[in-house]
1. With Kirkwood radius over Cα pairs in Å coming out at 13.2, pick the structure among P, Q it was computed from.
2. Comparing P, Q, where is distance in nm of label points 7 Å out along Cα→Cβ at positions 16 and 32 highest?
3. Tell me which of P, Q gives 0.50 when you compute FRET efficiency 1/(1 + (r/R0)^6) of positions 40 and 56 (r between Cβ atoms, R0 = 25 Å, to 0.05).
4. Looking at structures P, Q, which one was helix-only ellipticity at 222 nm (-39500 (n - 2.57) for each DSSP H run of 4 or more, over all residues; to 500) calculated from, given that it came out as -29000?
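We did not get these values from a lab; they are worked out from the coordinates using the rules stated. All figures in this text were calculated on a predicted structure; none of them were measured in a lab. Cβ atoms are built from the backbone, for glycine too; each structure is taken alone.
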Structure P
Amino acid sequence: MFNTMAIFNELVILLLAICMVVFTDYVPDVEARYNFGWVFLGIIGIDTAINVVVMLVCAVKDAVI
């Protein structure tokens, strides 16, 4: 399970690193960059939430067993 989460986290980091291009002058529309910033933060929030849920599920599973 933890290997799967590590791979998932690495893929999210790779996705976010590729998406950093949007924050440069390559995208001239400031509003588009602003809106994508919220999407960027949403992806980080979803990744964090998934990690917390997996950690809690594993902790409860270990406590019960």
Structure Q
Amino acid sequence: MQPAAARDPRLDATPWTPPHPDWLASHDWRSLYDTLIALHVDCDWRPQESGLVPVAETPQATIYRLR
């Protein structure tokens, strides 16, 4: 990772490591991003939020796009 500064101050709250699902529920990430990658390395968690459409899946991860 290279040092970088976010132009949008809302990005300062974005974690650099995979966030816990509670982070997704408590932040307005949809206003900043249109893609969510759910990693399945240690769990089988799948987002249940409306508006997310799976576009690719492997045993390790699922990529969702926001409608």
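1. Numbers: P: 13.6; Q: 13.2.
The value was obtained from structure Q.
2. Numbers: P: 2.3; Q: 1.4.
Comparing P, Q by distance in nm of label points 7 Å out along Cα→Cβ at positions 16 and 32, the maximum is at P.
3. Values: P: 0.50; Q: 1.00.
Matching structure: P.
4. P
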